Structure 1
Amino acid sequence: MKAEAVKGHRWVGRNLPREDGAEKATGTGAFVTDIHLPNMLHGKYFRGRLPHALILNVDVSKALKVRGVKAVLTAKDCPKDGDGNLLGFGPVVLDYPILAQKKVRYVGEPIAAVAATDEDAAAEAVELIEADYEELPAVFDPREALKPDAPLVHEDLERYTHVPHFKPIRYGNVAYRVKVLKGNPGKAFEEADHVLEQEFGTSTHHQCYLEPHAVVAQVDVKGKVTAWTSTQTVAETRQGLSDTLAIHPSRIRVIAPFIGGGFGGKLSVRIEPHAILLARMTGRPVKIVLTREEEFISGHPRHPFRLKYKTGVMKDGRITAREIRFIADSGAYAHQGPGVVGTAASRAQGPYHVPHVRVDGSLVYTNKVPFGGYRGYGGPQVHFAGESQLDDLAAEIGIDPIELRMKNGMTTGGRLLTGQSTPHAAYQETLRRTAAATGWDWENRKKPAPKPRDPRKKTGIGVSSMEHGSAIYASSAIVKMESGGGLTVMAGGTEIGAGQRTIFAQIAAEALSVPIERISIVLSDTLTAPYDWSTDASRTTYNTGNAIVRAAAEVREQFLEIAGKMLEADPKDLEMDGGEVYVKSAPDRRAGYDAVVTYGHYVDGGVILGKGTHFDPPEYDPPEDLQVEGWHFTSRPALIYGTQIAQVEVDTETGRVEVISIHSAHDIGQAISPVGCEGQIEGGVSVGVGWACSEEMVFENGAVTNPTLLDYKIPTTLDMPEVHSILVEDPDPTGPFGAKGIGEPTLISTAAAVANAIRDAVGVRIQEMPFSPARVLAALQKAASE
């Protein structure tokens, strides 16, 4: 375990015990399900069983007679606008009602919620609720939903408001659309030596966080709301609740205790409004915890995409043009979809210099479970298609796949599709490092050829690269120097299991030369924490870390001013070091931090308190030939690049794919916690391997047919490949001590690396995910017959 820090630092670069580790290892850390309040009730849902139907009547009379039932919530009890419509929620498009009001749009949509003294009574009451429907035609394929005669999932889109900087394009079942045009792709394709056009499809992929959604809500006698909830963003959850329930944010407190994983699936309001309204109806606290089946039938899994990729290259391997058209299945509501589609569009050209690009992406309503944010946020889908096609092009023009990527790879000083410059890009170094680690001599076009362990199996090796951003929107932090010389760091970020608390402590300790054991971290409580947009988007280390550094700078200035008065020295001649401050020109004149703080409290200076905010979008000038319609591109000043090389074995008799190893290199700036970065890579690879090989939500007439972990196959430890983590540390001058993000990029290129390795092994291109035995075997049989 790495004990030493990075040269020039005391705490940055060290592998330290997790700040939350002892509590989680001993079971003493509190999650939402561990919260028990006096007189607490338990909530359960009555859900629709049809994919699309008018609600004619909901009868709750029998449910109310069940012993222990205290309230049943339906649409009539929820806040409404002036036209009688339920107030909707959603990060962008407010199309998501608290409960189904006039009709249900997917199997599993909540129609009513019951609060009872115990879970059994609530479950019994739910079974007694009756609803009458008029079934409507439904649509399950987004391609079918685009046809002029397709049933409309929403008839009244014009009434939904949206975030101002998102310019909606809506017609029929299109919830959102983005178009990008750079240069002249049509002419570039005509002039290209080789043009390849292919179609790809990705699957519905669930986050499968260990802890399901859970909330405990309490409304006091003054009407103030407190919600303990499993969320990745307390600030945005509070705002969403305010919008949905028509309660001023000042009267809502949101607290996120320990969170058992999120991965983008806990980004916004979901079950909190129901618990709050039931608590207000009954005057008692209400707890709601979803079952695993409910997570599948009503959750917000990764959007499945249909993609058409067209790429033109010259004989020497230079990419001249790309045209990307994709359709994202939105499910019944828009939810995170506009952001996912916009992010996918902005990353669709890949981590390459491409002078001519056209992107057309649509988010399309269907009568299925609403899809949402998931680690990578649209990036994995477009990288799977784009990186798969690059390998096929490399084979067509006779060039090594790594050489093709190296020739076109983004470099410092390049420009993204959005026009944003790349002030710091170590992409090509990730290619070099993974190639060297696997023995891939791309310069001499000598690819490793591992021997199969079984004669009926064939081995292959494949490469894939990615680009992602790690900074977006605002974060803030407060740092307070306490009596005794310790620090309290207050931030709005959430500890979702990735070691955020440890990272924040290391950054604060480094910034103020305070022993790390003297630092307390206070997170995820809107009453005490300053604003932070969210713990997602690979932004937390970069954004919140920068905010902590800036808050610490204010603390340092105040501290040295007080210490100067105490030591009768110029503050500029003082040095802070490990809990003591001394005069640089006279090192014997020193004092402990505790003495300086006490001096400030009682003699001169007062409380030592600093605040910091990070919101620094980069300045860039979009090129004249760039046209964008729909999505307002959000700049990401800290760009992350990565490369993965996968080795697989394919059983040619059964079609089973086994991923043997993955080498994963990422341009992360400076690692604050190297072991934490390695953990993120290993976790991301496990998600990527699952998505590539086995994970898929299956639907029949809109209903999820495999809503349990027995039937939805996530990888176990026995399914995991050897993961070789490679940290490409090239400190980014804009990050806290040079750091960037790492959370999402670790899985974005995995599926394509595996797909390219399969192609290398057996010579067939699998264009649909996941790469199940049946799909691989069918492709092998088709290739043999042809």
Structure 2
Amino acid sequence: MAALILYLATTLVIAWIWSRYVQRVSRAAAIVLILLPLLFTGRALLTGRVYSVTDILFRDPPLSDYGTDFGVTRMHNSYISDPFLQMIPWQKAVRYTLAHGEWPLWNPFMLCGDILAAGMQSAPYDPVNLIGLVLPLDLSVTFGAAMTFFFAAFFAFAFAREIGCHEQASLIGAAGYMLSEAMAFTVGFAPLARSWAMFGFVLFAVRRVVREPTVRAGALLVVALTFLVLAGHPETMLHVVALGAVYGIFELVEDSRPRLSGQRRAAVLHILRATTIAVAAGVIALLLSAIFLLPFLHAAPQSAEYWTRVLLYSHEPLVSRVERVASRAGTTIFPFYGGSAWASNIAPNWDTGAGRVGSIIFALALAAVVTGPRRKETWFFFAAAVICLWAHFDAPPVAQILHKLPLFNVALNDRLSFAAAFFVSLLAAFAIEKWSRRMWIPITCAAVALAVATAIVWKSQIAVGVDSHFMSMVAATELVPLAIIAVMFFARVDVRIAGPVVLALLCLQRVAEDGGNYPSMPHRTFYPRVPVLDAMRRDQPFRIVGVGEILLANTSALYALEDVRGYETMTFLRLVWTYPLWCVPRAVYFNRVDDLTHPFLSAMNVRYALAPRTLAPPDGWRIVLDDRNTRLLENTRVLPRVFAPRVIRFRNRDDTIIEEMAEAQDFGEYGWILTHDLPPQEAANARATIVTRRRGTGYEIDATMDKNGWLVISDCAWDGWRVYIDGRRVRLHFANEAFLGIFVPMGHHTLRVVYLPGEFVKGRRISFATLAALLIVYLIRGAGRSRPP
């Protein structure tokens, strides 16, 4: 129960600090907010299980051969893949670097080595991930999911309280956001969900700055924005900051209107002070997170995804397809629309339903809009919810307008569904706060409209394959609670009784509809070891590959195996240029290797391959082990991680290098160096005796050269590598298009190769200096306050 204990301790400390220094939270409300995430993660926390879809590991060999051994007989939700393909392997890579006393900068386990912190979504500086380091990785996954749910509920509650809602109304608004499908489906995509969980915190701090433009309010905004950045999702950072700015403008207008009718000078000064504090808070947050942001900004232009978004996606007109708009609108309104991934009942028109909050929240929001409590805020949140939902649907004209705005034109703006769920949940809180008898009319109308709409789409959903029993169950969870709530409004049931009833109905509804997205998997199913993965000799650095879908890419990190395939947020552009030489690229998934005869695999240090047992060893490969339906092959022609080609071809054009490498059959014979210092030519290379040792994520190399020559290291040459020969730093070149080339003088030398980008060093200095300056200012202010008059 270590994860549960850590979760309770962390949330209790957060609730106490918040109540003590920011905003009072009653004991009862704190207990409810801490217990709400257990609706989803409770079983995993209480039993030491893993709240993730690790059962998908058993979909393909070699683990599929052992599914029954570990009790995995079916896939719970095969439509959620990123948590076990990306999030968990990235966290494993972070732990690997920290265990070797390094900053989490380089991931050696995928794509011939790849950036780690600079890709941002590994989120190594996220406070939740840092706290989770005290747990084993499997338990930290469950802890992280529970904390994401907690933040979503806690900060939504805090914001609702800040704008004047009483605790019961605020709790229902908080539960509505936490239980939304956007959160329930993406909680395993930790950076995305956790960034949106900070949305309420950012809005809370923005309102404090507008209403009370003090240093204390500015400090709160600094913390909120810094946590948002460290959560590790740049796209969501853009969306949250933009929405926070829009809300801040709305608050400034509303707060300044009565001031302007009186003392105009004071009102103008108030606006200037609030704006200055908000901008200063943003700048300080950027300085604090420079250690994280500068490497990202430096690495992004080196990636294939950057150029795809900037050169293609941003310039192409966004086409709103009727089918997509219809499916997203349908799944937002009807939980059964298109079936359910976790119920193993998927239809062709299925979508994640990320805009769904359930009929209770929708009906209460409608009641708030119709009856009009808090008229100005109500209409602002209503308009914001509609616009964000429209963006989620990819519907015109909102989607097209956003796609033309700078930065938004390279973002996936359909993720504004999170904001829509947040605003609709706030409107529902307004309805509970007002609790007027006349609200039974819009609630009843919503129930009738939903019943009629359900009847209309019923036959069409059965026709596409949605199970009728599942539809009946879900329809009941949508309609019956609305009838109960309408009766409570009509009968004027006291809100102190009705509030808990509505909260209970909401929890039951949302858990029944969308609470099954993630299973609670036994510990033994968390990337278990099998004989074929233990049979590889680890006497020197080597890489592996799986043929087809065998050993899904990135999962090798959990076994400390380095795979040439990978599924990343940012893929090294130069490596992508080599894909035609050795693999099949696939959009939004890992690159697939089907043919082991490509000679470039040997150049990338691929020593072992996992293949179907029916595959005969290709020329140059031998059988090491047959393990059930999986065969382990060894490459007898593999080149070492560091090698000296017999002939060096100097070229000054990337396309020329790619064309020549496509014709090569032996990369031990020829190596290519990209240089503009020499005209294109060939030269015999030095003969070298090389001993390579891993040192964390880098290398220590002993090289004896019979003359001046070149070494090739088959690690991706992201900018940031540093090579020292006998303690003196030397220049690096691109070798074989995407890898590291080093000129080494004649004689015996010791080389040290480390990945340490200059932007990281600069960002670290900025972050630490900013932190130190803030600490000094805090101490000086504290001393001033404690000095006697």
Structure 3
Amino acid sequence: MLLPIQWLKEYVKIEESTKEISDKLTLSGSHVDAIVSLDKEFTKVVIGHIKEIEKHPDADKLVVTQIDVGEEELLQIVTGANNINVGDYVPVALVGSRLPGGVKIKKGKLRGVPSLGMLCSTEELGISDSVTPKESKDGIWILHDGLTVGEDVKTALELDGEVLDIEITPNRPDCLSIIGMARETAATFKLDLNEPIIEIKNEVEHISDYMDSIEVRDTKMCPRYYGRVVKDVKVGPSPYWMQKRLMDVGMRPINNIVDITNYVMNEIGQPLHAFDYNKLDGKKIIVKAAQEGQKYVTLDEEERVLKESMLMICDGNKEVAIAGVMGGGNSEVSSETTTLFLESANFNGRNIRLTAKALGMRTDASAKFEKDIDPNLAEIACERACQLIEMIGAGTIVKGHLDEYPVKREKSTVEVRPEKVNKLLGSKIENNEMLDILNHLEIESKLDNNVIVSKIPTYRNDIKIEADLIEEIGRIYGFDNIETKPFLGPLTKGYKSDDRIIDDLVKEVLMGAGLNEITTYSFISPKAYDKIALPKDSIKRKVVEIINPLGEDFSVMRTTMMPNMLEVLSRNYKYGVNKAWAYETGNVFIPTNDNVKTLPHEIKTVCIGLYGNKTDFYKLKSMINEILAKLGIKDCEYIPEKLNTSFHPGRTANLIRNNQLLGILGEVHPIVLENYGIKERVYVAELSLETLGALATLTRKYSQLPKYPAITRDIALVVDRDLLVGDIYKTIKNVGGKLVEDIKLFDIYTGEQIESDKKSVAYSISYRSYEKTLQDDDIKKTHEAILNALETELKAILRK
């Protein structure tokens, strides 16, 4: 947003310097990015009046001019410009003048004819070509009549001054106008805002003689459409003061009608569009959706392919504009225009933004409409444009208007408590000062029972609740004026939740064991379940499907982390990594029911994956045992699992505690490994951190070291080959009771002297009492009971 200081001062009588204005506007919330100086770097350039033009005697493309620059004699200047005429006022660089870029003007001859200066274009005076008036774009700058000959160009044309380049946030479309920023300035400096008084002095005939109706077929996309008719239009250059203001905000003057619509758009913030009335059919305007694939040629002579989501402005027979973006060449105002229909409408911001983006043609109008501007501005802007047309004599205003505005936007009411303002801001602002601030912002406010009741203007759609008014009061009062104070309130000690502590302990164990942490996506491909050989009727195939997936490979939420882990291990294996130990903690997602609006149950899970040298089932099991010990979880069992088709049936176990499943661990099935291109054994475990966390005991109970020595007895048993050593452990523990302190398996043997369907297992059993020193007789009875139980329950034979 460019804010020329001279234009600003038309609405706010402010005497402060530009720097002070910039600083205070920034502190009040309107961030000023830069102060741009309009002063041009040239000297000795004056107003000249062309008295004579003659052809150069020796050059067809040159002319010899006689210029009145306010001296006794006319100044002879040779030029190649072809857009000048006798009587024109032009900028003349005198001999000895300096132009932008270090150019110095000297006496000279062109093809033998003396030339004592130079006629200047806007570009030669340092004015950007993008804002050069249309009639002077390709030649000398033709100035308006009535200037004082010989006067310095800077003074005569007011080329000095400064402009503020302000960053406007998307929630403040009201600030995308000169009056909007004038309102902010007035409130910041506690000054009066002097908005233009709109009055049309002479209206003729009636609009019903020209237009029958406006038909809006989608009032959500076009909440309001306001229009007026102007007759006896005289299209030509606009007055210099208007051209100058448009140039200051970075716009090129075109002609008086287009310039007025642009002037009002910048002044008030409401875009307008002028149609050549004689090019409209049917005496009506229809606002409707475009047809899919329809083609339309816009003012820039580009053919656009439209979508049915785009809004079009039509007359009785054809489309005449893309709503809120750009008009069409078939209704353009030209030098032949004698009557025009002036549109001032309001459109849905999101629709305009999507339309402009899809067509690749973001315009000044669409940039404002896409911010959802106030529909009540439509009438004000149209009437202001008609006033300016009448003021500069560009046409005669036809009485009456057409206005399609089915649901009028009204002022809302928001209340704010003064004590809440001071409590939240940490300030001591008086009630009257709060009222003064809000009323200077044109937020009509009054005090009622110690509550400020504010009527919010319709252009302030960003103010909805009490906190919004507190922000308005704070920023205008000045956050820099509020005393800095320490935070007040009770201090609380920060701590980690139990879940975070569990996660950290598990990670600590696994990282200590030499595993690397990995992170993968929570969404996977449905085909991943086929790769891990999951049965078709498996409950894990019931997944949460993503409505707008990135692709099929990311279309469902995972119910197991095994596919992700195997993908990572497979990638490392294919890259030639000889050993990969990895783990990941994350969520699996279990649907609660068939209602897609119900969020799935997220279960925190840890997945471990291993392959490489010295990697086997027992290595994986030892890591899990270490996790259980770290979490204080005891009495867990490893039960063989033979039905899970993702794992090897003879080398897989479920981790169970009190009939509750904690997870699964084992060797991955060879068929699954083949699917992932891995040609060596891989071991995977998947445990529920949610369940482990519920069972964990983070507190520790310590006891003194034993005073009395232990007695150790070794036994070697011959048992069935399929008997689990865990069953032997449980039998010894159950029978031995409190006397058995520790049981260690130290040997398993098969081979000679042992039957083929048998195996030899050797245990070391430690007995200890915490009350006395044990003797052989003290443990004899218990030891024999253990041997008897092993023989009767497990058919174990003591090996001698």
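For distance in nm of label points 7 Å out along Cα→Cβ at positions 145 and 489, the highest value in the series 1, 2, 3 is held by structure 3. I have 140, 72, 62 for Cα extents along the principal axes in Å, calculated from one of the structures 1, 2, 3. Which structure is it? Answer by label: 3. When distance in nm of label points 7 Å out along Cα→Cβ at positions 137 and 649 is computed for each of 1, 2, 3, the one that comes out at 3.9 is 2. Ranked by distance in nm of label points 7 Å out along Cα→Cβ at positions 113 and 721, structures 1, 2, 3 are led by 3, which has the greatest value. Looking at Cα Rg over 2.2 N^0.38 Å, for residues 313-456 alone for structures 1, 2, 3, the greatest value goes to 3.
Bear in mind that the values in this text are calculations on the coordinates, not laboratory data. Since the structure is predicted, the reported quantities are computational estimates derived from the model, not experimental observations. Cβ atoms are built from the backbone, for glycine too; each structure is taken alone.
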